[in-house]
Each structure stands twice: as structure tokens, then as C-alpha cells.
1. Which structure, out of P, Q, was relative contact order in percent (Cα under 8 Å, 6 or more apart) calculated from, if the result is 34?
2. Out of P, Q, which has the highest value for distance in nm of label points 7 Å out along Cα→Cβ at positions 69 and 85?
Structure P
Amino acid sequence: MDLLVLADGRLLAQGRWYRCALGWGGVVVAKREGDGGTPAGRYPLRELFYRPDRLPRPATRLPVRALRRHDGWCDDPDDARYNRPVRLPYPASAERLWRADALYDLLAVIGYNDDPPRPGLGSAIFLHVAPPAGRPTAGCVALPRPALLDVLHGLGPGSMVEIRGIGALAQR
């Protein structure tokens, strides 16, 4: 199953529309590290991480891995592990995946800028739990937890996410 994400904050999965949060920088064609943009394009969904202390293993056919307290994601464009998972503490800048809030309780890795990563073009683009009160993300796609669990159920190897910018809205 594939996902379609539109710049107006809608996600289509299995014939059903969901409201989603996107990056505070909008949907962008020329993504840069730290711009808050959600990258336009078509990307594979790589794997799912989940917080085993907060929920049971989710029903999905994606590869699944339980998060650990030391899991991180390198966001330093000058580091050899840029846009890759790392073990914390890490000598370069890295985002903590084991968070106090619930945003990364479910986290599917969107295969953006990862084959291979190109420094400065953006890192840590995920499909995750939405921030409260409809707030934007830092560049990810996010759904309320019940909707995300519903969507994950239909995902598996080969699933893709297509993110369309404003110009593409007229196509829907």
C-alpha cells in the first residue's frame, strides 16, 4: 500500500483521508537541513520503531524494531553517520528517539536522502505521532496515534509515501 500526502495536510491511505501535520516550512522541493520543510517526492518506508514501554508491537508488515533508550539519529551534515541511526551519547549532533513526549512512540523511517545521504539535504524525516493541537513538525509527516496505527496496519515491504506540494493539489 502507498500513502499520498498533500501540502494542505491531508494523507490518503487505503481509500481513506486523514488529517496530518507537516513541517513548519511547508512542502519543499529543495530540502535543506533545518529548514522545517517536508520534502516533496516519492520515498520508500524503510522500517518502524516503537516504544515497547508504552504500547505493544504494532500490527504492520514493515520491518519493526523496539526503540531503546540510547537510540538516536545523526543530523550533523559533517558527520560520516549523517541521516543514520546512532547510539547515544554520540560525538556529533544527533536527535534523541526515546523522547519524554509521545511523538516518537511510533516512528516509521521515510527513505528520504538516505541512499546515500548527501550532506545538508535534510535528515530524520519520519512518519510519526502528531504533535498536540495541530502544531506542525520539524519536517516530518505526523498523524494522531489512532490514525497512525490504522495506517501502519496496511503498510509493508515496498510501501511508498508520495508527498506533493501546492502545485500538485490541483491534480486531486
Structure Q
Amino acid sequence: MKHFKGYSSIYQVKDERGLILPASEVVDRGIAVPGAGESGWGLGPNEIPLGPNLQLDNFRQYMAYAMTFRAPVGNYVLQRFGVGTGTLPPTTADVQLQNVVPLVAPDSPTATNKLVDYCAYPSPFNVQIFFTLGVQDAIGQLITELGLYAGDQTTLLIRWTLPAGVQSTGQNSVTFCHRLNF
């Protein structure tokens, strides 16, 4: 079965004062190490490439549900993200991150995932999903896996691992951009 292609990057990092750090400083501070860059994804000059992802079996099933308005449709569309410290490569049968790290979410103080920031549609057949690991999220953790979840908050749709990881320092917020091409 053909899977949609996806690619992720660090879109921007803000310091504790809310100032956007240049990519070179993000790398110098040890917050993130660039992954293998792929052409054709429209990354901005200050973005740090992280690499491709894997759409899971749940992704395909939930797309079918959303396209046919299975009720409640909000449960079946991509709305949330989570992070973890697992290192095993993703498989299409994954149903959860390997080692979930709790996040500070306004809708739940013990959340393992929280709402994405927004989505953009820069060209036909392309969506960009933006989500932010806040200053208070996962402090002291080396984030090595990311996941996108459905609105039901429990169903993992997309998972990817980051060989070098992203360090959550408690001093920076990191905004990721995940791109999907259909």
C-alpha cells in the first residue's frame, strides 16, 4: 500500500524572551541537530530539517472515517501532537509513541498530547501542520520521537523518530512544521 509522504522540520525556536533564534544558534546551543535534508519540501532558510515520517495504519483508517463524516467527525481528524524519548524506528502498526513524555496542556494538566497550533495549505495537495513544544513542556528531556494524534486524543496517526533528538531546556519553545504531500 502506498503511503503519503511526510517531512518534518523545526520551523522556529524562541528564547525565554520570545525572540526567534537563528538556526545556527539553535544548533550551537545544542537544542537540535539537523537531519538529512530532502529537496522539494519548501523549507524556509531558517528551518532545521529533521527528516521523513511514517503514516500509520490508523492514519489511513481515520482518513476514511473523516472523508465519510463518521460521527463525531472531530474524533477522526488530525488535531493533536505528542513527544517521547523512544528510539525504535516507526512501523505502520504503531499505536502509541514508544516512551511518551507528558506535556503541559491547558485542557489537561496530565496530558500526553496537546493541540496543534494551526495548519496551512501552501499549494494543492500539500498541508503544513505547525505545533509547539512550549517552554514548560518536557523540561530536561531529549525528545527523540514525535507523533500526530486524532481529535479523540488517543489515536496515533503519524510517528517519526529523530536520531539526534531535540533538547527541551525549559528556556526555549520549539515550533515544528510537519508537511504532508498527497
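FYI, it's all coordinate maths here, none of it is from the lab. Quick caveat, the model's predicted, so the values are computed rather than measured. Cβ atoms are built from the backbone, for glycine too; each structure is taken alone.
1. Source structure for this number: P.
2. The structure with the largest value is Q.
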